[in-house]
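Derivation of every value follows stated rules applied to the coordinates shown; laboratory data play no part. None of the values given here were measured: they were computed from a predicted structure. Cβ atoms are built from the backbone, for glycine too; each structure is taken alone.
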Structure I
Amino acid sequence: MDKIDQKFAVEFDFPVCFTKGLFSGDNPLFLETVTRLREDKRHRLLFVIDDAVAAAHPRLTASIAGYCAAHPQQLELVAEPVLVPGGEAVKNDTSHFFDLVELVNRHGIDRHSFLVIIGGGAVLDMACFAAAISHRNVRAIRVPTTVLSQDDSGVGVKNGINLFGKKNFIGTFHPPFAVLNDIEFISTLSHRDKIAGVAEAVKVALIRDGEFYSFLEANAGHIAKADLAVLEQVIRRCAELHMQHIRTCGDPFEASSARPLDYGHWVAHKMETITHNRLRHGEAVALGMAVDTVYAMKIGSLSAECAERIIALLEAVGVRLWDEELLSQGEDGALQVLAGLREFREHLGGTLHITLLRSIGEGYEVNEMDEAQIIEALHWLQQRDAGHGDGTRCRATSAAAG
């Protein structure tokens, strides 16, 4: 046998910036970002914008055009911005993805040009996937516009679209050229979307930072009111923890099966599919965290006191921890949500790795889950939700004792 062994490493470097008024004439951040590797050339730009963002910010396209016109030696708009639908619709319908790839080809966007993507997590996922496979890597600048994308999905290295009724069935790992978080985009979100995005902050606090979790508890009232100053702090810390994980985990492209940042996501991904995306991703994640929290309590790995703190915080910030579809059955009579375990196992490469909690700020991995105990956890949450409807509160300790 004749064999040549080789091993090499590739270093990735992308800034995650926080600003206000990204395309204001006196804000140099966008120009500095585009020219950070080369200042002596004219950089070609194709913008992709979430149509809901464009509607909420009617002067956005004019501001972009004015900003680029003010720097003609460095910035070139190759076409009018491309508007695409936001939310999971843009990932469920593959025509949006292929249309964008065709535009990359039509306008001659090469590997030293830029796709600048302005929108929520789903738009970022779809357009960054198009960038990743076009010419094997067109540079992508992400401009997240939701709480969830600014604090979590937009600062990561993953992208993709949905296929065969499965979340993110096709996609790649493609670090962006830069992430530019503009707090002004958060101010126009609906209250529902502001709150839904906080779920990912709760998630990362639960598995990474007990001190941050205490901050969320102390400020739950402000978060529930969508206080922009507090949300800005939440977004900043959550993004920092997310980037810290990517930088230090030793497996940023998930070659192994463990995925601690997906705490609560096996339920979340399935519930998004079951509800045909009636639930926001953050709302589905909140449900998933609630299920896994109560499950951990029932198998004895998490104290009832900790479980109550977690459930109480999620309720305090304003997310509902029950949805009737959690108990919906398929044609075989089995609960549809349980299929999420099988699909999660497939996505991870055949071995199930689920993150559970021992305490707030301390997670651990399991390779199997007891479906009977999952069902018990679902009924526990259903009972608690019914108690809220009656104006009462079901304490975790009493429920565990029962």
Structure II
Amino acid sequence: MALSLPTAEQWAADCAADGEFQQAARHWHGGLRLQIGDGQLEIAVADGQVQAGASDRSEGIITYSGAEQVWTEMLAQVPGRFHNDLMANLSTAQGLDRDTEAVVHAQYYPAVMRAVELLRPAPAEYPLRAGEVGEAGRFDAPVGRYIHLNLGGFDHRIYFEEAGQGIPLLMQHTAGCHGSQWRHLFEVPEITERFRLIAYDLPCHGKSVPPVQQEWWSQTYQLQGEFLRSVPVQLAQALELQDPVFMGCSVGGLLALDLAHKHADLFRAVISVEGALKIEGSHDQLGELWHPQVSNEYKARLMDGLMSPTSPKAYRKETSFVYASGWPPAFLGDLYYYIEDFDLRESAGEIDTNQVGVHILSGEYDYSGTSELGQAAHNAIAGSTWVEMQGVGHFPMSENPEAFIRYLLPILDGLS
């Protein structure tokens, strides 16, 4: 089917009328050029003001090019796996090319991706989870507290929230984020009647402020495995948890497998969400994630591209919001463990699932911890389980909690 595109004038008008694009394009002087097969669609931007056609500037121009069939998939109302986002397409070599200076691209990627979204047919509305909006004055289930742990030789004041009763279930957030990602699970009686949910913020994340004894402000933050593993281990010991379950996503998903390998005696089971044995990449090539000329909006928009287009938009934007709110070095520093430090390819076969259960869940749209990587981890760990979660991406518990809970409950049923 031939690709149907608006005129450049209509595209420019749509961008000019869109509040999200206008917010993201402020201060941009340049333009966006889409090379679509033999055709071209282009808008110019001057301090956020949009015009049809080419810019009269040579700087600040961002170009994406690809065959018409690739753009047909990118601009579908519900794009398929890895075609929902420009960076997803690039990262998985699905047919697009980019030509721009790296920092300029990072500065205005939120505007670029929104402009591309405006070329798609209007998306369907996907519902929020039942009971999301409550009456004024209603209390949610979790209660928050702080606990002091000695981590790496320093006193850390760690924040955690908990609700429920029964089997302890520690929950680790993703890189650069905090425990609010798990908020929906706290409100599910089918879970909290059997499990004591405990969601904690890593040091330097969320409400776990840095230690006062350490000059953290003068040091490069890099999350390493020994330190990371010590957080749930010491928290479980300090709270005197008996045979707890550990569940983590992304960085936490890798950590789940790490704990199964190195601390099988402490946990009855681990649930690895978006887990893998190794994430390929180069930490040194991610400098735009913490750059003095790039804001946290870039991280937020990148995370949006890791999620499914069928997840409720409000939840996708909330997930991105948390990334835009974090300490600027935290995300890049966490990715040191994610990309450089963690590697279980040679040792995954040592995990004994008779001692610690291992369950792996992979989101269909996740182009980082892909389903293929999750399945490979499952194949390497005898006795583990693996499921691909359809219609979700890298953050299932926060982007689409209803879908995630459907996949999680069978695992919890087997543990209770």
Comparing mean count of other Cβ atoms within 10 Å over residues 119-126 across structures I, II, the largest value goes to I
One of I, II was used to calculate distance in nm of label points 7 Å out along Cα→Cβ at positions 111 and 375, yielding 5.4; that structure is I
Highest-scoring structure on distance in nm of label points 7 Å out along Cα→Cβ at positions 215 and 239 (candidates I, II) is II
Mean count of other Cβ atoms within 10 Å over residues 47-54 gets 15.8 when computed on, of labels I, II, structure II
Value 21.8, 74, calculated as Rg and Dmax of the Cα atoms in Å from one of I, II, is from structure I
helix-only ellipticity at 222 nm (-39500 (n - 2.57) for each DSSP H run of 4 or more, over all residues; to 500), calculated, reads -9500; among I, II the input was structure II
Matching 18.9 (mean count of other Cβ atoms within 10 Å over residues 271-278, computed) against labels I, II points to structure I
